[in-house]
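Nothing in this text is a laboratory measurement; each read-out follows from the coordinates by a stated rule. This structure is a prediction, so every number in the text was calculated from the model and none was measured. Cβ atoms are built from the backbone, for glycine too; each structure is taken alone.
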Structure P
Amino acid sequence: MKRALQFLLLLLVLFLPSCSQVAGPDGRERELSYLRCIMPESLLEFAHVEAPAIENIAIQGAGADQYLGLHLFAGQKKINKGIRAEISVDYPYQSGDTVRYAWRFMVPKGFQSDAPQNRWWIIGQWHDQPNRDRGESWDGFPSNSPPVLLSIGELDGRLGIGMAYGPDQSQKRGPFFITPDQWHSIAFEIRWSQSADGCAVLFLDDMSQPTAKIDGPNMHNDFRHFLKIGMYRHPEIATENWIYLDDLTITTQTAR
């Protein structure tokens, strides 16, 4: 019964290009039922599901142990011009703020990478957007690559993640190897800036010890950049893949 209900909820919600476009309060409530699996109530007003079909998302586990699975496969539909299944969070902050983003993720045993080609495959990104406070819209807004991103690939038979940084993504760190079928904790502390005082600090598993740090500008414009986690990849990659997400938190850090 529970699985049938989940199927019906997704059928009603995810056939549209984006859950943020679902008309009426019922559609939004269905979307929230999935977002609640991985984030606190305080983030729900900023969050949406970005997946084209019911096959791209599933609730895993039960009760307090529930988490979210996102799924890509050959022949799936595009959404917002890309092959993706993501959760987006437009958390509010001002340029100059330092924001901490943390979550857990896992890929299953047997996760098939795109080696040896290792074409782009993003599992976390921050994207610019129009400043609606100035009357801007997506119409005519330039298409930019994310100035901070987290990618996945394979090297010497081992899965790893890597970080790219900057408006031109010219600074890179990694790979940092991960283990399939094991939950990994990850956090980014980002000081948002269009100037040299911007920076991002990456933590992987050990939250007390930085894994990597990069300095420099990290915003295309002066309006907040929003987070997207899940999977977004090169359109010619045809493997079937899942990624699992849980325990997303976002907080603005006080000055030290």
Structure Q
Amino acid sequence: MKKYIFTLFALAVIGLSFFCSCNTDAEKTLYDMNKTEYAFASTLQKVEMLPTDGNQIIVPIYRNTTTGTSSIDITLETENGTDLFSLASTTATFEDGKATTDIIINYSDINVLAAGTVYKLTLSFAEENASPSNVNKIVVSAQRKLTFKQIGVGIFSSEFFGQSWEQPIEKAEEANVYRLPDVYYSDYPLVFSVDEAGNISMGDQETGYVHSTYGMVNVRFVQSKIEGKTYMFALKFYVSAGSFGTFVETIEFP
């Protein structure tokens, strides 16, 4: 039912664009009602990836007719050029009688996706095939969905802020992924994963600290070291204008 309503909404957007664009003013463009045109429902889609989703991300695409079959070429671009995602097919094919079809983005293994990282995937098709609404591009923000439970309280020491404090530690039920909630500021956790060999990985993350001049301060993983129950991270603290340098942040597990 939700998909049916969503389809009607997308068709309404395409259809209304035709009515708004076609008039008797000779200086405006008259659109060919017989031309098959396409559109995404919006410019942004957020997805939480699950171990049960078949390693697939589904993105719907719409056309302005249900008559006959048609197809359109789709392009996938990934942020930072990651090769973890690929299209199941570079062509979106519509069946006769249907105004919508699904684009499928595949990924090989959810466990290779960095914890806490939001992957930005951009789907697009040629602008000349777009409806007058011109939504020929959509950015898919994809992130692993994890279920965290607190496993204790440790001590976090920040070289960047020059302070130490008691820090709750959470672990995901689905993987060896840890989260330090509200570590620097409320609602901004620090998330990292540990593989079987003891190697730590961490995606770029916001700290919640907003610099008065340069805006949000982010951290980027450089390297790490584990000694017993002490995890040490070398993190680069940076803003859009540049970097404050690399600092060692430490969490002592209970």
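Of note:
- When relative contact order in percent (Cα under 8 Å, 6 or more apart) is computed across structures P, Q, the figure 26 traces back to P.
- Answer label among P, Q for the case where semi-axes √(5λ) of the Cα gyration tensor in Å, calculated from the coordinates, equals 46, 21, 15: Q
- For 15.6, 41 (Rg and Dmax of the Cα atoms in Å, for residues 94-133 alone, calculated) the corresponding structure among P, Q: Q
- When distance in nm of label points 7 Å out along Cα→Cβ at positions 38 and 206 is computed for each of P, Q, the largest belongs to: Q
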